[in-house]
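Participant: Please go over the structures that come below.
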Structure 1
Amino acid sequence: MKGMNSINMMMKKLLVVCVLLMGAIASAFAQEPAKARTIRYDLYIADTMVNYSGKMKMAMAINGQIPGPALTFTEGDTAEVYVHNKMDMETSIHWHGVFLPNRMDGVPYLTQLPVKPHSTYLYKFPIVQNGTYWYHSHTMLQEQSGLYGALIFNKQKEPLIPAIPVVLSDWTDLDPAEVDRSLHTANDWFAIQKGTTQGYAEAIQKGHFKTKITNEWKRMTAMDVSDVYYNSFLSNGKAAAAYPDFHAGDRVKLRIVNGGSSTYFWLSWSAGKITVVANDGNDVTPVEVDRLIIAPSETYDVIVTIPDQKSYEFLSTSEDRTGTTSLWLGSGEKVPAVRLGKLNYFEGMEMMNGMMKMNGDMAPMGMKMSNQKMDMNDVMYPEADRVTLNYGMLKSTEKTTLRTGPERLLKFELTGNMNRYVWTINNKTVSESDKIRIKKGENVKIIIYNNSMMRHPMHLHGHDFRVLNGKGEYAPLKNVLDILPMETDTIEFAATESGDWFFHCHILYHMMSGMGRIFSYDNSPPNPELPDLAYAQRKLNSDDQKFRLKAAVGLESNGSDGTAVLSNTRYQLSTDWRIGLKAKYGLESETYFGRYIGNMQWFLPFIGFDYHHNGVLNESEDNLFGQSGNQKNRQAFVAGFQYTLPMLFVAETRLDSKGKLRFQLKRDDIPVTARLRLNLMANTDREYMAGLRYGLSRYFSLSAHYDSDMGYGAGIAVNY
């Protein structure tokens, strides 16, 4: 990778982060480990002007490193972590998987106010557990910029085996806010970068034309397993990290944290089997596998053995197979791990076609498809005959049965719209939902069905839950449940705390879109961190209510046509225009405001205004209903609706204040090839258009079109 070898030198020159790690332990404490200790760390968070591709942009670092170093404690300690915010923006730190007082959980406007710019905040909590955890910002999209690190809680008598914290992460050269906007505006440049557009030419070439037609007939877009194109994947901040001080026969524990914002990683070891010994901080009966997949925010403890005096590769491969990152253990000749082949996307598309109903629902597979035991995506994977870990193989080393108490049963359906990038639970975002009231002493059972085409790692703050996987009293404890499309999983936890606790998808961009709920304990004391609850609630709700701008402007030889759309989860304000270079072409604009309705958001009622002007026309042509088109000078209010039809055509029916009815069919961005898109439109006013756009970059395309009013034109299109 370009520039990776010089990263450390560049960071030394450019980072303005003051590094201070305090927490030296007195020798008396070392001799008496049973005594309570207070361990202090100081985390200095500041802006830096370097990224992993050597380009200049704003990023974040913690303690002088990206990702931050492991903060290490022993069970029984008290943690004091002083967060010094040197940035010009607010921040926060969430202690992922940690049992701690609610006000220390680190969710801005839910458990605390954000840490203000150029201020210091103390997180203090007792360490009452052991295992591998991590910390990360819970403010805006800061996690994507590198604000995270490993959090290690050792046992009082930790096994004498070398252990290495390994933080996996994904890196984008884009501003994370631009990543988020691109996802919500259906910009397919990420798919172009990954080679996963699955256009019609490719479908025909690979014998999957019928598969592609069926896919779009069911109103689905191209098959994909991840949302974002990333420039780099990293292990402890490097594309390849080396640990040469190991020898033949050594056993090494890897404490693996997936700190990626949206990337799943396949984990494999070039020297043979991987022994899984813990998940999400909780010990499990050791199980040997050839590989495992780790979801965003999950942690696994695994043990690998170095068979001889060589350097072996622990390989982490992004689920979409666009990149890898490596950990090399031992010295000598390098023994690489087997690379994973390119995904069979059309085979995956064909599978999904058979399981998607015409109304957009997935066909539930029952309890047999649960806990990753039946991964329907297997048809996409070219490799076979490997033992792959699933949750059904995890068994706690101790009984985990909940104490006796009343049971509260909840049913969650994970829902979403990939094209508009709306992610919900029971078709509601966090801001659209009331808090779920629970009582201390209850046992809360949740049945979760994933009625979407994406997998979702669902994380519960401040609690572990039992995963009901057939292991009875020894069901494993977790704080993250990765649930595949069409899966139904059941979890349960003991309500033992107080305050408000977040439950959400840990794909960062899904969470920010609203895929979550808040569990709120009855009779909780007031949180002194939040003196104005109404203000805090408004700020918390603002994340999934955010409006995002999309625009496309054609600058062509016959004039300019364009669209600008401002939309959020439910509402949309749009304006279309055409401006001719010659007077005979005229000008027109249509502005609509509407609200999407329904689980799949195919239905958009709207109101708006239509303006047409052409000073050259002497008379107007009647439409197909025999009504006057009046394109010479039309100013009218309109009301109507749009509905997404099979094949992803948008049908529009509207009536204006002059009594004129119009029906229109339109589709943009039909994928012809990887970069070539076809646009079509026709309506009952005898207007029609056909155009082609060839993508040059994320924001620029070559374009050509024919318009019934303006004729032929060619030029450049700007896409934002």
Structure 2
Amino acid sequence: MREYSATDIRNVAVVGHGASGKTTLVDALAFVSGTSKRHGTIKEGNTLTDHTPEEIERGYSISLGSAYAEWMDAKINLIDTPGYLDFHGDAIAGLAAADGAICVVSAQSGVEVGTEKMFKEAVSRQDPVLFVVSMMDKEHADFDRVFEQIKSRLTSKVVPVEIPIGQGSEFRGVINLFTRRAYLYPPGSRAGDYTETDIPAESKEMFDRYYQELIESISATDDALLERYLEGIEIGRDEAIHGMKEAMKRMDLFPLFAVSADSVIGVHAMLTELVQLMPSAYEMEEVHAFHGSEGDKTVEIHALDENPFAALVYKTHSEPHVGEVTFFRIFSGSISNGQEVYNATRDATEKVGHLCIAQGKDRIEVPVLHAGDIGCVAKLKTTHTNDTLSTREHPVRLPQISFPEPVVEFAVHAATRNDEDKLQQGLHRLHDEDPTFETHYNPETHETIIAGLGERHLDVSLAKLRRKYNVSAELTRPRIAYRETLTGKGDGQGRHKKQSGGRGQFGDCWVRMAPRARGEGYHFVDKIVGGVIPSGFRPAIDKGIQEASARGILAGYPLVDFEVELYDGSYHSVDSNEMSFKMAGILGFKAVAPQCKPILLEPLDHVEITTPDQYLGDVMGNLSGRRGHILGSDSLDGGTVTVKALVPQAELHLYATDLSSLTHGHATYRRRFHGYEQMPHEAAQKVINDSEKVSEEAVGA
């Protein structure tokens, strides 16, 4: 294929709610442009960018896909992003690699929560956004209704550029307001053939209304155009397109299109407008990067071939028999096949062999890629998502993608003992592919924990684990790392004596125990006077008490925040040794600790929920039902409110799922560890009873 410079490259992320038609649209854009020879469908599982077994089986996008279209001497890099919030991380990565966004809205379902979130994300990045009403040929499709929803729920600055001729089963073409021409498609055809005609008489009134709105909207964003419009001077097609493009850059206007990607209706005109309206990679503002691997100062990065090479890795994924494939966006300079690059993030050198561009699952090898382009390469040794590739002579680190934090946790166990090592390796590789999938080992509960953006996210991750790494795993509810402490004082003796012929064992100690303030930990005080216990044996008593306290008193959880005073004891000149006094310490702990009014402590998380006002009562009620302590709430712009609360960790398992259901996906939440507090008696007794049952079952086994 031909080489493209930054002025001829358009990088576009296709975003929106799940099942709104994004993948089918990307497939149609590539097909109509001729870069793809087949127009696939979700139902048949043969679309260009949904090609993994997990995506084909489930019928929706799981990870971002890459494709491209060539149109009007320009290359349009299309990044197909997942719509479901469980895979929101890849959608964020797609926007980070792009310079603009196509926000797809279903003509049937209208604006949904995923539409709102991705539009806000694109706007926050100052990306020009182009709206597309998809599935115009489906039952109950309603262009005007969706247009009004976008105006009321997303932005009042939306304006149609392409309007439908008919809708639902009667949808047969579109009118482009810039060209003032109609494009009619033969019924049942998916080949993209169309006839350009004058505007049909039955659509004239609709055209006049929307054309007037388009010209008024464009004129209102430019003083010179406004003056001409008010003077009654006609604004030409090229002037209108230029005015719209400049307004899009300033976020003053958001054009709206109507298509049926499945029937390929309206796709030709949309390709043309993508080239004409979306900014080129060269036109985008400079990026501020950190100079040097340590980032001691910032530098401006421009999309110029003559500048030093700098690219951001926005996605990695593993393929059988290939290894890891790295996708990157070039922000500066160019790269050639076989070139060495420097990973400033990890201080490592990589050799780029088989430089490619992706067209769905296929990779097309190219000799060079220029500034502003998107490419991929396989088998880099140390490079992962969010790394910057540059040169050793001019090392830089580009701003990293801010991925959403995981909100759902499970404990994961290999289905067989032989798979334990393979499980750990597979989990870490999944994290390398997907930064929103996290894994760690909890030493207190002795469990491997995995975390993600939702239950569907983790379910898909386990499916990948089975397919790619041949490891089957099971999920369980994570154990809670409870702790125990004392609320009273006590004292007593720990005496260990054993005689079985020959040299015996003898250790004797008297200890006092008392609580300490929360967070002060364990403290051992040696108050022995006169050598009743030799100094060499006293540390063994301390060690025995610590060992016993780790197993707790009530439910087998570690005892914390207490003080032990060793004040008396005795020894035997022949039978005493360190082990004997360690056992005496253990026995002393077991004798005294139950006297000191032990209680159970539970971990609390500080939770911050952001929700629309209309769900506030439901959210607050739900938190109260989880034994949450509401700290307060703050009203925000846009009719939302933030609620802060302290909630026991035991009550937060799958809270993200319930919160999403409660607020129809509109609320978000963050949590962080707060500390330990005394557990209510009834809840504590249940934990103690459960612990006793587990112990009895273990003994019985």
Structure 3
Amino acid sequence: MEKVQWKVDGMDCTTCALNIHKYLEKKGMQNIKVNFATGDVLFDAEKGFEKDKISTGINDLGYKVIDEETNITVSKRKPILSTHLQRFWFCLPFTLLLMLHMIPGVHIHWLMNHWFQLALTIPVYIVGMSFFGKSAWKSIRNGMPNMNVLIAIGSTAAFFYSLYGSLTGQSEQFMFYETAATIITLVFLGNYLEDASINSTQRELNKLAKSQKVIANMIAFDDEHKEQIFPVENTQLRVGDLILIKSGEQVPIDCKILWGDVQVNEAIVTGESAPVHKIKKDKLIGGSLISDGTAKAQVTAVGNDTVLSGIINMVKQAQGEKPPVQQLADKISAIFIPIVLGIAALTLLLSWIILKDFTPALMRSIAVLVIACPCAMGLATPAAIAVGLGRAAKTGILFRNATSLETFKDIKRVVFDKTGTLTTGKFVLADFKNLIENDNEEFKKIVFSLEKYSNHPIAVAITNEWKSKDEIRWKKIEEVKGFGMKAEDLEGNTWWAGSFRIADKLTDDHSHNIYITKNNKLIGWIDVKDEIRSEAKAVINYLHSKNIETILLSGDRLEKCNHLATQLGIDTVIAEQTPEQKLAKITELNDLSPTAMVGDGINDAPALAKATIGVSMNDASQIAVQSAHVVLMNHGLKNLPTALGLGKHTYITIKQNLFWAFAYNIVAIPVAAFGFLTPTFGALVMGLSDVVLAINSVRLFVKKVV
């Protein structure tokens, strides 16, 4: 299967998204995600599928596919009257002239002439129908009527009712040209305001996207092998290319430092503005900023393989996900248009019977059509999700799907792994005992010579601390899994540096990390300590303040886990667990109540995937990052409370939006049906209803969530 990501223009509401979703489903596409608010359409397709055919099918539905890779689009220069704002400005002068006669004290005879009003209305009606009418017809033809059906019917009814009056000489009783023009003009304004509001919910993602295209200083060599610097756009760089990055410049693309010493601001990715010191062999993330120093670096990833592209794609996919709370709104939106059409027809019929006058009955029916707003129900969830995910990305929190953002509200307990999660994973020597009389240097040399051949974190810590040029030459040396390093020197002596398993017959004391033996005789031991993350205590305290249970689930020894739990105030300790036991324990806890798991190692991956929400740090093993539902990008736990708070407050915002959307329609439609407002006022209120939702959602950018 290949993953396809398209931009689709022309989606106005959730019904449009459902149209595209059903079409792609019918064509055999899988994992379809359609976000009408952003225009992103993502799906999985069989390799070599007919892109042109599928895109043409979507175009036939009334939308336009934009796919840069296959060039399935018209020229970048848009035709005139192709945006809601352009259409609004075109229609406004005609509409204002039509409405002049409604101003008290203004009595211009020629303005009241019905032929003059018809002439003013025709351009507005043509522009309106070129958009609303065309969209409405295509949606009806495909069996999924959208909100433009309501606008098209309402404005058409007012226009042809007035035209009938003009043609039959009854213009005074049938003069509603300004109603038709006003509906079209105000809905164009409302659509523009809605688009602007939705765009504001995307601002953090847009900032990330803008950071992807910058000019890079490419290093090349001339015929004499002299170094030359060429400015090129970073999109032209390839893996292996050499670049120069100077102080104050943005890192143009993911790369590895070959030469140099720099301070890097990685706030765009991690949310942490404090500079990070980077030296030779360290990786630089495209989009971060060199605050001090100069580096020569080699490009390590381009295009969709870069960290920033990965973040943007992950956020887009999450925005396309539908959390459980959206399902009810989608079901109602799918039947909303037919229901409103039925209510409008019933309003016309009953009002005509009761009032015994067709004109006011028609105006009430038109008001019902134009005030109804299915977009509000469709926009309620995507707007809040977009803001929540955007703020999370800015802060350094990545959600793989929108469901995880919503599910945080249900979490009753958080389970932590120990090493690399609550601790830094960087070991330092705490103590050692040398049983070789008065010769600590000889002891250190022996240990260094053994441990330098191991990549175990404890071995690395020891060799870094006791580095020596005067090392022992071994006849042979090997690493024995589960035991440690075993070596034989030139004189035939056997040496071990390993766990308690190599010394269990030599001592009863199993409290040390490394034991050193020579010819099956204990000659010393070493203790190391793993530093606790500075933010760990504050995070645990925060969870307790929210009545969330904390559990330490580790493969480490019980004594060490108990010691750490006591220091941090963790409620429960479950130690000495294998990956299989961790998975079983998480399954058991999930069955009791929703559980979050925070881990970073390969052995945590199954448990992270199984937990209600799996949380991983960005500096974790790749498999742990891939298994997690949430990734904390700031190399630590400090954003865990923010992730929890954003999840909770995003859900609150969704509920507020849905309440407004349903309440608005439940109240507005009967008010229009009973004749308490005009179609003109209805068109204005309908447009503004979506703006209210967008403004409420945008509050999430500044709202205190922790």
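Please treat every number below as a calculation from the coordinates, not as lab data. If you're wondering where the values come from, they're calculated on a predicted model, not measured in any experiment. Cβ atoms are built from the backbone, for glycine too; each structure is taken alone.
Participant: Here helix-only ellipticity at 222 nm (-39500 (n - 2.57) for each DSSP H run of 4 or more, over all residues; to 500) has been calculated and equals -2500, so which of 1, 2, 3 was it run on? Display every interim value, and only then the final one.
Facilitator: Details: 1: -2500; 2: -8500; 3: -15000.
Considering all the candidates, the number was obtained from 1.
Participant: Let me ask another. Upon calculation of mean count of other Cβ atoms within 10 Å over residues 464-471 from the atomic coordinates, which of the structures 1, 2, 3 produces 17.4? Walk me through the intermediate numbers first.
Facilitator: Details: 1: 21.0; 2: 17.4; 3: 13.0.
Matching structure: 2.
Participant: So P(r) over Cα pairs in 5 Å bins from 0, in percent, for residues 352-447 alone, computed for just one structure, reads 2, 8, 12, 16, 18, 17, 14, 9, 5, 1; which one of 1, 2, 3 is that? Walk me through the numbers on the way to the answer.
Facilitator: Numbers: 1: 2, 8, 12, 16, 18, 17, 14, 9, 5, 1; 2: 2, 9, 13, 18, 17, 13, 11, 8, 6, 3, 0; 3: 2, 8, 8, 8, 8, 7, 6, 5, 6, 6, 7, 6, 4, 3, 2, 2, 2, 2, 2, 1, 2, 1, 1.
Label of the originating structure: 1.
Participant: Of the structures labelled 1, 2, 3, which one yields 1.00 when FRET efficiency 1/(1 + (r/R0)^6) of positions 224 and 248 (r between Cβ atoms, R0 = 35 Å, to 0.05) is computed from its coordinates? Intermediate results must be reported in sequence, preceding the final value.
Facilitator: On the way: 1: 0.25; 2: 1.00; 3: 0.70.
Matching structure: 2.
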